[in-house]
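Only the coordinates and a few stated rules stand behind these numbers; no lab work does. Just so it is clear, the model here is predicted, and its values are computed rather than measured. Cβ atoms are built from the backbone, for glycine too; each structure is taken alone.
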Structure P
Amino acid sequence: MFSAVEESFLFGGGTMKKLLVFIGLITVSMMMMTGCSGEKTVKIGAILPLSGPLASIGKDIKCAINVGVKHLNANGGIRNKPVEVFFEDSLGLPDKGKEAYIRLVREKGVHIIVGAVSSEVTLSLAPLAKKYEVPIISPTSSSPKLTKQGNDYTFRVYPSDTIEARRISDTMFNQLFIRKFIPIAIKNEYGYGISNEVIRIARGTQAMNIPEVIRYSPDSTYEDFLAIAEKVNALDPEAILIAGYPEDSAQLLKALHEVKAKTYIFITSSGSREDFLKSTGEAAVDVIYAKAPFNPKATDEKTRKFVGDYVDICGKTPGVYAAHGYDAVTIAGKAFSKSSRPDDILRRLQQVKQFKGVSGDITFDRYGDVVQYPKIFRVRAIEDGELKCTLLTDEDKAQIKDSVLKVK
């Protein structure tokens, strides 16, 4: 039952000092096995763009994380310990993201990190996650590169651009029979990732014509977007696909409206945040866009509670990114269900199957990816300052296909 060393302590001299030393060794051993280490809270880090071009997205996700922490702690925390989140601002820059990761691990002692938001930053964190054995869960990064360049410590609750590109391509090329289109994409991992996949599918489609691929800088001005809009008019495509972020997609919509562009406009999910679409006014009418499967009006108890508390705390209705941020921190918290040991946390993440999130069911595959297909919506009108949108209907598809074929 006891080793020779233990017997010498317990039975060799029978002294109280030896017994106390042995008890101390057992206590330390048990603390190491359980990952307790005397910690009074469950520590989670978050790396978000709280300033810079993506700040609006980062702040929405931060608010959602706070709602998630509130819900976890209201249910007793994790293993009777309150959850605590430490936020770091990446500014949307890979170098800043890496600095933030190291601070969170070394100074705050976090065991898991929610982040990053942009694919560039998340890709830069992947090697650190493997080195320090502290996993990351991105709420929004969608670059296909994460599937190949990630590792056992990288996860995301937002689907890869490959999945969205397939859905958009099927809608445009198979259902609507569009054969002349122009991709317009931001020059970053997101823009290249999703636009390149759509272009790949398009080039494998019979009789496809892509007169030009337009890419724009993240710091483009409204004048730059006006120049793009004029070029679209000159090339006269049947459709364009905008692959950008909310702010620049809204600017481009306004520019297209100003030059009276006559083309079907498609926008990827990253650029189709409804508050920014609404800000463009009439320029958004008839825009067709992809949207991840989150419905803030859903009646299930989990979604109603999330939306209600988000509105109370954040002062507005949560969007798609907020929903994924909430799910990411909830999964991160539950990864501590057994202990704070790195191997236990990693195992819990790898075992996530059919997790009922507000953004939909989440199952991590062997690459840490999820499979969720977006839905395709169309803006109907702007009424009393509100965006009126519905799913793209069979009637819409027939009308667009007929108009495209008539031109041919």
Structure Q
Amino acid sequence: MPHRSISSVIFCLTTLGFSAAAWAELPPIKIGVIGPITGPSEDMGLSMIGGARVFLADINQVGGVLGRKIELVERDDHAKPDIGAAMAKEMIEKDGVVAVVGFGNTGVALPAAKIFQEAKIPLIVTGATGAAITKSFMAPAYPVSYIFRTAASDALQPIVILNDVIDRRKIDKIALLHDDSPYGQFGKQSMLTELGRRNIKPVLVESFKVGDQDMTTQLQHAKDNGAQAVVMYCLAPEGAMVVRSAEKLKLRLPIVGPWGMSQQTFIDKAGQGAEGVRSSVTFIENELSSVSNQFSLTYRNVNKTNHIPSAVAAAQTYDALRLITLAIFQANSVDGVKVKDALENLQVHTTSTVVSRYFKPFSPTDHEAIALNMIVMGEIRNGKVAYAYKEDASSGSIARTKKTQ
């Protein structure tokens, strides 16, 4: 990612009428970053914070935006809706944030998003994928929306998952297992909608509770009903328990799930059984792209760690912050209405984002930055997420850009 020296930035500011002293005295622009830093979804939260800190180091090295440094306001929502809502109010009323990124859980994001919407504070969701998150705030419910997303919606992930299972692997006897969280319920419905579009009925649809450790009953039912593959919609810890339970039954079926199955918690808890499990992702850390490699290296250096718990969450959060600062620059303002309008009509191609080179990622009627063609299938091999298909790997160094359907 390109950098300029601080001295060159100060020179430019002086040329524009700013002295170095005046620049130093300008108040920072506060942007909120919120996610489940502790609890069962901590892979997402820690990675969101980590990706945001990479962005912070990059942006402030080149002088921030509008002659002002960026300050991150970090909050832990503990994957609990009431805490997420309380943190949203605090960031608005106490911290004075001008925009917010984050949220890893659909059930947490929905009530908090309503608070940002009513305060006219732009929010870019970077982890939670429930389709309702953005749809709930579009017309006719609201004349304008302040809720955006750089994560792959659950309206799209089932299409990619079933393209893999049905179209590429020629399997149509599918057992659908999901947890009972809002995320799992929304995901189940999206999956059933896509199966219905294909005129395919799953051989089994069963649920389990968040926190369950044994899914052998559901998997035995899948086996008894002739399932040839298991598609699951759940968080990473429970996904790992599905894999562990399949091992107990010596049930060797393809297992596929959404992006949460690319997280380190899933890989660690599932153990050897994680090998071969596939998930729909927007970013694969171990690809050949120079931007991807630079981001991964910088993440490790900035956060003093040797791995990224959820590379997808980290990259999507980094990109969201880039888009917000571009919108602030274009609007020449931190006013929420103006920043929202700029997000809906960004005039520049991004050159230092990670998941994609965005150009007009949003519009007044489309607040989803990720399109179907930007999602690929990852597969766990030797404890790491790799491309499931060679053709995706060979094109990995070419940034996937949004194509409207």
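Annotations
- Structure from which 25.1, 100 was derived, Rg and Dmax of the Cα atoms in Å, options P, Q: P
- helix-only ellipticity at 222 nm (-39500 (n - 2.57) for each DSSP H run of 4 or more, over all residues; to 500) derived as -14000 - corresponding label from P, Q: P
- Structures P, Q were shown, and FRET efficiency 1/(1 + (r/R0)^6) of positions 57 and 257 (r between Cβ atoms, R0 = 30 Å, to 0.05) at 0.80 was computed from P.
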